[in-house]
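Trainee: Once you scroll down, you'll see the structures, which are given as structure tokens.
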Structure I
Amino acid sequence: MIAADIKGTGWAAGLGLGVQKALAFLRRGDLLSLPAGRFDLDGEQVFAMVQRYVTEAAAAPRFECHRKYIDVQYIAAGIEAIGWAPLGRMTVTEAYDPDKDIAFGRVADGGWSPVVLGAGRLLVLYPADAHAPKLAAGAPSSVTKIVVKVAV
């Protein structure tokens, strides 16, 4: 997992062309005007999903993980907490679905950390990272988030 500000992504040069395409898309000036939905950047290799929702408090967050894609989760507006844990700490509650590239599970109390992101901040989440998105950072917040999926 890497947490960063979109303005300070020079470190990402060694992360591969797919991540570079993701960051280039996230540097666009019109992200807030994009409609919700999918945007293909490089077919199934790199694509973005624009999402809008209100974060929620969760006593026992629902974690997820992926095998085929890296997630670059970028907050364009609002504030969100994303739970993070090493994948080995996640107990699977819903088996991996290869068509959707996702499995769901739980992480014991004390076994995960919240990462709070405001506008302009991002997380790069790898297949080794369990994560629980859409969590309120204190109070619920309206969020515009872009998740860019980068094939491993």
Structure II
Amino acid sequence: MLKCRLLCVGKLKEHYWREACAEYEKRLRPYCRFSVTELSESRLPGSPSGAQIRQALDREAAGILSAAGGSALVALCIEGDSVSSERLADLLRTAAARGTSEIGFVIGSSYGLSERVKQKADFRLSLSALTFPHQLARVMLCEQIYRAFQINGNRKYHK
């Protein structure tokens, strides 16, 4: 069974976001081994310089890559490919067919991801050209992973 991991910089603060993610985690149990790893976000001053942001992203990258282990990585970033739900389902199906046992979806901090993480990624994914709060992006990603498994299983969830 494929293992799908969310590697997220930062924690979900509000209970309703945690409950939404927990619901998708429950729904995903029959299809994959799903888990969420929350990593520490680097503290920055109110108006950080570009150098301070790069240093913070580099510190976060070390934690992300350590937590990822041998996972195939999908980095969520604005310059990533915007794909349909069907295409995401195809990416998961193809990865599993090629023998990939573990996929790690990476959501960075509010400043994004380090270039090191993006370069290490097997795929760069953009959820949308719109900007969303990180908490909502995590819920949306959970839902899309669930939808992908529903598509691959020919379930009626995806209409």
Structure III
Amino acid sequence: MSAFDPDTFMNQATTEAGSTTFEPIPAGEYPALIDDVKVRIVQGKDGSDRPVADIFYRLQAPDVAAKLGRDALTVKQGIFFDLTPNGALDMSKGKNVQLNKVRDAVGMNKPGQPFKLSNLKGAGPLKVQVTLRPDKSSDAVYNDVRSVGKM
């Protein structure tokens, strides 16, 4: 049983001021492991439902984590799926290229080798190219994943 009590938490007070900014991970290439994979549905411009994989990479850069004052450095890559008419991943030429680059980087893009998205959890190491993207409506800066590759 957890020691966390939501009711007690709701009534706890603090006198500390909190951070209002978040320092992004510096742009660069980092070794990483795939921490998690989640699938969500977003609405396409045409109103149709589009499945997206969110791949969470845990960067293996303890010096950068220490400099930023974080226990872990995580970045997320969102990948839209190309599907066949029956809802399976479309593996025809030019389809699911971004997903297949991730699969290739961790040795899971081989003919005849069974693959499912859940296989990616914990996979690696691989290289992740992290970039910076300024927010269009504020002074915030976010991290994006530009590319992935083999170590």
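Trainee: When relative contact order in percent (Cα under 8 Å, 6 or more apart) is calculated, the result is 38; to which of the structures I, II, III does this value belong?
Mentor: I
Trainee: Can you say which of I, II, III returns 3.5 when distance in nm of label points 7 Å out along Cα→Cβ at positions 8 and 104 is computed?
Mentor: Derived from I, not from the others.
Trainee: A follow-up question, please. Matching task: 23, 19, 14 is the computed value of semi-axes √(5λ) of the Cα gyration tensor in Å. Pick the structure from I, II, III.
Mentor: Working through the options, I get structure I.
Rule-based calculations on the coordinates, nothing more; no lab input. This structure is a prediction, so every number in the text was calculated from the model and none was measured. Cβ atoms are built from the backbone, for glycine too; each structure is taken alone.
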